[in-house]
Structure I
């Protein structure tokens, strides 16, 4: 870690993550390199290696931040709205993910390679945020559905979190993909993030 105040270190890390985020709006994961990220930061490309050794570590840090933003929104809702019906909960969770398309986009990548390409300390930081997201959703289930037993709540968690990995590819489709499916005779109904999440959560809550 480079010398300097903790505030400077955090500011540099955030600048790198923000640069990666901007590039990800128009470039694919494969196209983005440390060099590309360095080109839009205020310091030299080689300085990035003082904070992140691979682009996978940068993407993992971006994913961690996305999880934290999602967690914060869920906690705010839980504090402001003490009671919800199953339909209201499904709608709330769907809306929360509708605002986190980038979270879902990164999740749809090769998650295993992203974690493998990161040092243990970076992976641990990410897992802390990931674990907190699971605990937050579980806390919401406890708050809103005290009638559900622990096994039912665990079933919800073990189904819902893997489901997150597939939302983006099912809701963001290129024209090339649409044309290919049409030519292949695939009768697929395209849904929004809200729609696919709402229907999934409603189904999972049918206990």
Structure II
């Protein structure tokens, strides 16, 4: 029996990120929204036994090889599952509150300064029309890029490695911030776990 994808447990309490993200938003976001992506991804893969057991990263990197009949479902729900699995770690309590080591040097080299990077990333998050994500990625040339994607699209689909992402779907912030997405984006920087971002950067660099 192929292994089904599972909802990863949240490694901290729902209220651990207050006041930036409230406990009810965290509970609904993890237990309802993320859980639904996992359920629907597994359901989509029922008709493609040859893909069952493939890692989520493989499915997203090879999305054009997924049968057309389920490609949109795998793109949306597989992306939602992978994006959120990373997101919970990016905002995990603890860790460094600013980049260090090789990542810090690369951010300064690519963007001029940490402040300029934050400004560019925040603009990508704030101006994404509708639902989506803002990203810091390592591209195919191992250069840092900042951009946003629609819906649950993953940078993996373009051969990029996601290093940091911010969920700007309304379900991620609406209970607390309503239509004040810029305030949510601004407060996000106080909960980023840069140790996780740095580890992903080091792994992607090899």
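Here distance in nm of label points 7 Å out along Cα→Cβ at positions 59 and 83 was derived from just one of the structures I, II, and that gives 4.6; the source is I. Taking 0.95 as the value of FRET efficiency 1/(1 + (r/R0)^6) of positions 115 and 147 (r between Cβ atoms, R0 = 30 Å, to 0.05) derived from one of the structures shown (I, II), identify that structure. The structure behind it is II. Suppose you compute helix-only ellipticity at 222 nm (-39500 (n - 2.57) for each DSSP H run of 4 or more, over all residues; to 500) for every structure in I, II: which one lands on -22500? This value belongs to structure I.
With Rg and Dmax of the Cα atoms in Å coming out at 19.2, 59, pick the structure among I, II it was computed from.
I
Set I, II, criterion distance in nm of label points 7 Å out along Cα→Cβ at positions 131 and 171: the highest-scoring structure is I.
Read the figures in this text as sums done on the coordinates, not as results from a lab. What you see is a predicted model, and the numbers here were worked out from it, not measured in a lab. Cβ atoms are built from the backbone, for glycine too; each structure is taken alone.
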